[in-house]
Structure P
Amino acid sequence: MIETIFDTLNAKAAIFAITGVFDDIGFELPIMISGTITDASGRTLSGQTAEAFYNSIRHAKPLSVGFNCALGADALRPHIQTLSNIADTYVSAHPNAGLPNEFGEYDETAEETAALLEGFAKAGILNIVGGCCGTTPEHIRHIADMVANYPPRAIPEIAPACRLSGLEPFNITPDSLFVNVGERTNVTGSKKFLRLIKTEAYTEALDVARDQVEGGAQIVDINMDEGMLDSKQAMIHFVNLVSGEPDISRVPLMIDSSKWDIIEEGLKRTQGKSVVNSISLKEGHAEFVERAKLCMRYGAAIIVMAFDEDGQADTYERKIEISKRSYDVLVNEVGFPSEDIIFDPNIFAVATGIIEHNNYGADFINATRWITDNLPNAMVSGGVSNVSFSFRGNPIREAINSVFLFHAIKMA
């Protein structure tokens, strides 16, 4: 049992360690997880809401998830209700015997605690119940006698969806509009951001991230791949800084690098459920499987590039071929959740003067439709501005991007 969690990153580290042990011993044991909502804000000490907390640890496939400590049953109830609504597993509650008095002692009697918890049981929001600080064997006896009169909570059917989180949840469901990923905290795409990172002007670099969130970015991409940078240290430092800025870290992060060791450093410092950008079959089947399994252990969704041992997919046929192969390996061999797979079938520039490039835009859009129709729950992502790269410096570029995005969204 991983319990009294006030910092979700600690819980994710414990999950990573436990799943590593399971790999070593060749079998698994049930995992129970219990967080701690610290005060009336309804958040953990590290700032997450109850739903964001669950999204962050759901990859552990816990036997149960719940909350314990810090609060009495009356204050804990709304957060247990939240878990009961969203968790496709058992829900637990281990409240304190109220709040401590000025001497650090607990005055709530066994009868009072049991009466409060009866409301949980009557509402059908509990599967496992006990007590934390201030509770005694007498409290537990009264609680046990009370819950014996009620059936346990029925575990709901939760529709598959990509459920990300920063300090707050971000769920991508079939009803969601298209998702904006802020790419300005990417040293390969922003000269300004690169300059700020090179000069270690981190306060201004954080402003770039903050401006994106305030401008409507629902995910923030962080990339430090530049030859003149210590990219690994830059990723570590910037993700740590972002974690301390609630107005930025309220949204999920996309950890972006062409180097796997840099991606891992970002994942190790992200308490929410993030997105890895990216993995592919470029280096072969074995490495693809290994990295997909690690992404599962870190609890991250993944962008999968349409790239295999023979190179990038540049035609409709190659895009769907590689996407199907990748999906089959991930879902059927690795056991990766299909709702956490995001394909990038490669948007290339049109109007380059080379005839073979003329259909690049249509090929991406048609591949998007095929992926949506044939690979259940998977999503599609793309760097829209690539399509108009041949027109850089020309005002028509914005119009091309807008028309392309319109048709891509229609194709899901």
Structure Q
Amino acid sequence: MQNGEKKRVLYFVPEFPRISETFIEREIAKLINLGNLDITVLSLSKATGSTSEEVSRRTVYKRLGVLVFLGGLSYLIVCPKEIVRCYQLALQLPNKGFFSKTYFFLKSLGYTKIMASFKPQHIHAHFLSWPSTTALIASHILNIPFSISAHARDVFMEGELIPQKIASAKFVSICNSYAYKKALELTGGKVDVSKVKLIYHGIDPAMFASPAKMPKWGVPAIFLGGTRLVEKKGLKYMLEASKILVDRGIAHRVDLVGPGDLYDELTKMIGDLGLQETVFIHGEGKGTPFNEVLEYYKVADVFVLPSIEAGAGDVDGVPTVCIEAAMAKLPIISTNAGAITDLIKDGVTGLIVEQRNSQTIADNIEKLLLDKPLANKLAYNAYAKAVKMFDIDNNIGQLESLLK
């Protein structure tokens, strides 16, 4: 590159910006703000989340049409050696039949054609599942480096060709210690694991500094964050805990926001428990923009995330909502699922309860509501730790250095 020319980095994110993946938008926004890389985001479909104007201007939505698909077949002639190498990789994909693997490979050639049109000097894909497989193929065919940001779910459940990707990538960043250790284990010691980097998400605490726009509720408010309404979040145990608190005569309200398949089930459970005037799911199962989620943090008294380790290895890393709650200076109650204890140490930066134990959740909520000095101490300690561990300048700065 000539002096003063910024490296062209193409971010590949299949659906963007998603309400449940605000960490990706923040990451990209910070990289753009740092101003040292020429960032373009390639996405296949527009999601319902919000993003800054600057990120929006850098985002291109483009699906694979018939003409581009056919155009991608030109690589069969242009670079036959790389085609053979990439097809051999595609044939190693798990849980797919021969024809599915071949079709995926041919589609990846079409996506490679799209990526090539941006003239990238580096491709960065989120997730160790199919998006980074496509990036791997494009990297080989276009002869440019690629890298991956990985997370808990795609390491434990959806990841594919993980050793091959680590071997070929410039680096793989992983956002929590639990998934990081698992990724190293999955390599079987056969690749250079020094390329696997533990880099936590970055969050700017300044976003929580302005006064709340909505008034306090008049009763203690328990917030569960802008989370996904899925099994691993353990939300039903919070509903059961709320019922226990109501039966004890402890006035409170519970707010949660988020998209997810369990919206109808949780809504029915709220009705069955008689909690219609106590528990509120905002966004009708579709979630709400983060600027609305932010207001609930500001008026909350306690944050609870009763995460569980669900079937098939579905587990949280360090949930973004826990980091946000710490940045909002809320006392936190959570479990030891996944990598939550990277941030929450029992009795120091929050309270850790047994998974799937509604009684203990209720007991600890009551404890924090009655013991304000304890709640304030835990909130302060969590804030101090989160500001250091999830410093957006430091963490995204590390990522930027790797991308250069």
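Where a number appears in this text, it was derived from the coordinates with a stated rule and is not lab data. Since we're looking at a predicted model, the values are computed, not measured. Cβ atoms are built from the backbone, for glycine too; each structure is taken alone.
To which of P, Q does the computed value 74, 48, 40 (Cα extents along the principal axes in Å) belong? It would help to have the intermediate numbers written out before the result.
Details: P: 81, 45, 41; Q: 74, 48, 40.
Going label by label, the one that fits is Q.
Just checking, which of P, Q has the largest value of mean count of other Cβ atoms within 10 Å over residues 25-32? Write out the running numbers ahead of the final one.
Working: P: 11.0; Q: 22.2.
Checked P, Q; max of mean count of other Cβ atoms within 10 Å over residues 25-32 sits with Q.
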Next item on the list: Supply the structure label, taken from P, Q, corresponding to Rg/Rh (Cα atoms, Kirkwood Rh), for residues 137-368 alone with the calculated value 1.07.
Entry: P
Note to self: Taking distance in nm of label points 7 Å out along Cα→Cβ at positions 129 and 353 as the criterion, which structure among P, Q has the greatest value?
What the structure shows: P
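One of P, Q was used to calculate distance in nm of label points 7 Å out along Cα→Cβ at positions 33 and 65, giving 3.6; which? Spell out each step's value before the answer.
Working: P: 0.6; Q: 3.6.
Computing distance in nm of label points 7 Å out along Cα→Cβ at positions 33 and 65 on every structure in P, Q gives 3.6 only for Q.
To which of P, Q does the computed value 0.94 (Rg/Rh (Cα atoms, Kirkwood Rh), for residues 225-328 alone) belong?
Values: P: 1.02; Q: 0.94.
This value belongs to structure Q.
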Item checked: Computed 3.8 for distance in nm of label points 7 Å out along Cα→Cβ at positions 9 and 361 - originating structure among P, Q -> Q
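Between P, Q, which one scores greatest on distance in nm of label points 7 Å out along Cα→Cβ at positions 97 and 393? Before the final figure, lay out each step's value.
Working: P: 7.8; Q: 5.6.
Going through P, Q one by one, distance in nm of label points 7 Å out along Cα→Cβ at positions 97 and 393 is largest in P.
Identify which of structures P, Q gives the largest calculated value of relative contact order in percent (Cα under 8 Å, 6 or more apart).
Details: P: 11; Q: 15.
Largest calculated value belongs to Q.
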